[in-house]
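Laboratory data are not the source of any read-out in this text; all were calculated from the coordinates shown. In this text the structure is predicted, and so the values were computed from the model without any measurement. Cβ atoms are built from the backbone, for glycine too; each structure is taken alone.
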Structure I
Amino acid sequence: MTVTDGSPIKKNGFSILVVDDDPDVGQFMFSCVEGLGHLVEWSGHPHEALELISRKKYDIVVTDLKMPEMDGLTLLKKIKAMNDDTEILVITGYGSVSNALECINAGAVDYLVKPFSVEQIQVALVKTIRHIELKTLAKEREHFLEMSYEDSLTGVYNRRFFDEALRLEIIKSSRQETPFSLFMIDVDNFKKFNDSFGHQSGDAVLVSLGKAFRQICRGYDIVTRYGGEEFAIIFPGAPKEMAPFLCERLMTGVSNLTVELPKGSDSMELTISIGVSCFPYDGNTPQKLIERADIALYQAKHSGRNNYKICGMF
C-alpha cells in the first residue's frame, strides 16, 4: 500500500518512506507533510520496506521501533548497510534513554516518542532535511576542494597542492628524521614541439607525461604539474643515493612514450631534463629546496638536455 498526497513533486522534493504496521500512522505522516512538496510512501511490513528500498532511493525513512517480523532497530541497521546516505527517523510508543542511544549509535538521525503532534514530526523532518542538505553541501565542498588541487589538463596535482604538500612533507620528515627527494622536471624543446605540431599536440604530450609519471611513481609519491611544461615530484623517504635510479626510471619511461602527432608530421624525440634536491641535505625550507632543484635542472639542460643533475653531485 502506498499513501501519497497526490500533488506534483517538486524537483527539490524529498522522498520519505514510513514503515509502521499501523496504516493510521501512514495517513498521519501524509497529513504532516501535505503541501510541502515531498513524496510520502507507506509500508506496513519491514521486509516489504527493504524490498522497496532495494529498488528505489529514499532520502528519509521513518520507522516504528516495535513491529512484528522485524524490529525497527534491525531494520535501521539493514537500511544503513544498503545505503548509508538514507537518513532514518525512529518513532516509538515505548521510549527509553537506552533505546534512544542504541538507535542513534546505529545511525538514526533522531528519535521521537509517541504520542507526538504534527508540529513535532514536522520539526523533526525539517531538522533531518537540513541535515541532508548540510551533508550534501559538505560533499560538494570536498569535491570542489579536490578539483581545486587537480591540474585540469594532466589530471595530476597542481601548483597549489604542491606548495602545501612540500611544506607538510618537510614538517613530517623533520619529525620522523627521514629524507625525501624533490625532482623538478622540464620537457626538452617543448616550445619547438608546440611550434612544429601545434598546441593540441603539445597538450597531448603533457597529458601523456602526467599519466606516465603516475604509473612509474609509487602510490604515495606526489606528482604535480608545477607550471607550463614543468613537473615537480616529491619522493617521500627517498634519500639522495636513490635519486639516480629514480631519474633513470623516469627518463626511460618517457623515452618509451608514444604521442600521436598530426598526420604527415615527422617524428620528434620526447625527452626530459631533471634537477634534484634532497631534504635535509640541500635545504630545510620549501624555497631552498626548490631553488637548489632549479639550479640542478638548469645544469642538466645546460649539459645537453635528456639528462639529470643532483644537487651537490655536479
Structure II
Amino acid sequence: MQEEKPTIHEEILLKPGTLWKRVKEQTEYAIRCGALLTIPTEFEFIEQGGVSFLIRVLSNLARKDAVKQKQQTQTPSGKEFNPFLPYEEDLFVADISHTHLCILNKFNVTDHHLLIITRAFEEQETLLTVQDFAAMWACLAEFDGLVFYNGGKTAGASQRHKHLQLVPVPLIPNGLQIPIEPLFASAQFQDFVATLPQLRFVHAFTKLNHDWVQSPLKAAEVTLEHYHTLLHAVGLKNSEEASGRQSGSYNLLATREWMLIVRRSQESFESIAVNSLGFAGSLFVRNEQQMQILKDLGPMTLLEKVAVTIK
C-alpha cells in the first residue's frame, strides 16, 4: 500500500498566526540580553536606471568584526566556524518544519531580520529544495516580506550552512515596498518567464501568487518548478542538478507576488560588496569613501559590474 504524503498540518510545525508575535518578543529579549548586535546605519537615496536605490552606510562594524575574529580564534585550526550548529538559543524564534527553523540575524541592519536555516548541515551552494520553499512560504504566510538567498560566496554568502533570509517590507517606513519594483511594469514575458529591459545583465523574473500562502506545501512544489525554470533561463540548470549542487553563483529574491534570479560574476567591485539585497535596490557601504565611489559609479552600474553581462 502506497504511503500517503503528509498533510500540511503534519509537515509545517509553525502554528499559524504566531510568527510575527514571536519575532517581536524575541527581538526585545535578544536586545536586553545582548545577543542581538544591531549595526547602526544612516541612509540616503541614489537614482539610476529608473530605480531610487536605498543606500545604507554601516557606521559601526567594529562589533561584528570583533565577534567574527573571536569565533575564528576559538575554532580548531582548519575547521570553519558554523554559527548555526548549534545556533545561539537567545536568537531562536520558531520551529518551521521538520527540516527548518528560524532565528534572528545577530548582526541585523534592518529590524526583524530572520534567517531560515536547515536543521542539519547543508552547503549553501546546493540547490534549493521543496523543503526550503515550504519553509519560505510558511513564513510569508505570517507576514509580508522579502525572502532572499545568496547562492554562493561570489553572490555574497558569508556562511556555508544553507540559509534563506527574510526581511519585512517595506524596506524603509513610508517608502516603496521594494525599490526595484517600478521596473516590473515593463516586464517582457515569454510564457511565464520575463526579463526586465532596464536590467542589462543576465536575470530571469516570474510572477507568483499571493494566495499560495494558504497552502505552503502546494506553493512550495509550484515555486520549485518556477525556480528551476529561472535557473535554466540564466544558464545555470545543467547536468550538475543531479548532484544537487548549483553550477554557478546567483542571487534569488522572492515575495508573495514574484521571484527574481540574477547570475553573478564577482562578489564585489571597487571594494563594495553586493548581496541579493543589492538587486532589490538596497545597497550597503562601509564608510563615506565607499559612498562617494558609489555616487560616482552609479548603483545600477555597480550591479552590472558584479552580475553577468548580457552578450
Structure III
Amino acid sequence: MKKVVFLDRASLNASVRRPNFEHTWEEFDQTSGENQTLDRLRGATIALTNKVPIRKNVLDELPDLKLIAVAATGYDVIDIDCCRDKGISVANIRNYAVNTVPEHTFSLILALRRNLIAYRNDVLNGRWQKHDQFCFFDYPIRDLRDSTIGIFGEGVLGQGTAKIAKGFGMNVLFADHPPPKSQDVKFTDPDKVLSESDVISLHCPLTENSRGFIGLEQFKKMKDTAILINTARGGLVNEKDLAQALKEGLIGGAGFDVLTNEPPKDGNLLLDLNLPNFILTPHVAWASNEAQQFLADQLIDNVDLFTSGSPQHLVV
C-alpha cells in the first residue's frame, strides 16, 4: 500500500480530494526543518509539498520515495539533481495561476501609477478634509495607455500580463534570454527593456542564473519614474539595492508580493520601508479561491496519473 504524506497542508486553502488508489494518507499543517521532514517522510511513497524543502540529506534516507508532487509551479525547494540520480520523479503544477497572478500584478501597477496609497494615506490623515479645493494633486497620476511595460519571462504568466497590458493600450516588450523561448514572442535586448519601460514586471523562475539579476546596476538603467513589479520570486531582486533605489529616487516605485526569505520571521529591510511608492503583499498573488482549487485538483491529478503509469507535468 502506498503512503502519501502532505508536509504543509495549511499552505493551501482549498478542498483536497484523496487519490483514487489504495493508500494511507498523512497531512501536517506545516513542517519545519530537515529532521521533522525526514521523520514525517519515512516510509512514504509520495510526498506532497508546497514550500517545505526536500534536499539531498533527506532524500538519502528515503529509499521508498517514488514521487514528489509540488503544490506550486516553482520547484526550487527540491534537489532536482539528487532526485534525478535516485530515480525519484518530481511533478509540478502548470497553468493554474493564469488569471490571478496577472490580475494581482496589475492591481499593484494601477495602485502605483495612480499613487493610490499616497492619496489614501492623505485622506486618512485629514488632508482632503482641510483642503480649499474639491481635490489636490500632491502626487503624480499617470495613465497606462501609450506607456511601455517590459516583461522578464514569457511563460503563461508573463503572456497573461502582456494580454492585460495590451488591453490598457500599453506597448509590450519581452526581455531576451537564452533558449528555450516562446516561438510567437518577439524579444528585445534586456538593457533596452530596462531603459525604455515605464513598468517592469518579473515572471521568470528563480535559478542560479537569475538569482539577484536585478540590482543597482539595473536600477540605474531604468527611468526614474519606472516601477518594478515582482510577483515571481523574491530572490530575483537584490533587496538591499531595491531599498537604496527607492530611497534615492532611482526608480519611481515598486510592488512586491515576494521576499527572499518567507515568512520573514527574522525581519527584512523591505518591511521597514514606510514609503507610499512601495507596496508589499504577503505572497498572495497566486491565491485566488479559483486558482487554489484548480491547483489542489491538479495536484492530486498528478499523483493519480503517475500511479496509473501515465504521468503528467514531470520536471524529473
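Highest-scoring entry among I, II, III, by distance in nm of label points 7 Å out along Cα→Cβ at positions 161 and 225, is II. Tell me which structure, out of I, II, III, gives 66 once percent of Cα pairs over 16 Å apart, for residues 33-112 alone is calculated. Value 66 for percent of Cα pairs over 16 Å apart, for residues 33-112 alone corresponds to II out of I, II, III. Each of I, II, III could give Cα extents along the principal axes in Å, for residues 57-192 alone, but the derived value 74, 37, 25 comes from III. For the structures shown (I, II, III), Rg/Rh (Cα atoms, Kirkwood Rh) is largest in I.
Which of I, II, III yields 1.3 for distance in nm of label points 7 Å out along Cα→Cβ at positions 121 and 273, as computed? Clearly, the read-out refers to III.
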